[in-house]
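Several structures are given next for inspection.
Values in this text are rule-based calculations from the coordinates and carry no lab data. All figures in this text were calculated on a predicted structure; none of them were measured in a lab.
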Structure P
Amino acid sequence: AWRMAKAAAEILGERCDRGVVITKYHHNMGPIGDFEIHEAGHPIPDDNTVRATERALAAVLA
């Protein structure tokens, strides 16, 4: 997910100024602009998965 978000941010440039990325543990390779990056359980969801999903939903509904 992190690599896809990084590529999307580079391609979209200023058209995408923020977002929420949910990636597996130890797959965060650093900041991506103003994106929130959350590490969470995969393939088995955990508490961080729930919290990250809540942040993603809040961003979409804002």
Structure Q
Amino acid sequence: MCVTIQLKSRSDWLIFFHRAKTVDTLDIMLDAALKKLHSPIEQADAIWGQEDRLDEIEEFNKG
């Protein structure tokens, strides 16, 4: 599967990462995204979006 990454904001990244239902999948998606991003700002936005999704997954698993 080839995914073109043209996401800009933290909220865009959260939407992108929302496909992940497990922490393992989320980590794989982040690793792949970071390899394709060149700007530190883009990478930071991706990491923040991933962290937001991670919080959602952990909250879901608690309840």
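Which one of P, Q has Rg and Dmax of the Cα atoms in Å, as calculated from the coordinates, equal to 11.3, 37?
Working: P: 11.6, 34; Q: 11.3, 37.
It must be structure Q, since only it matches.
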Calculated from one of P, Q, helix-only ellipticity at 222 nm (-39500 (n - 2.57) for each DSSP H run of 4 or more, over all residues; to 500) reads -23500, and the structure in question is Q
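Work out which structure the value 29 belongs to, where relative contact order in percent (Cα under 8 Å, 6 or more apart) was derived from one of P, Q. Write down the numbers at each step before the final one.
Values: P: 29; Q: 44.
Computed on structure P.
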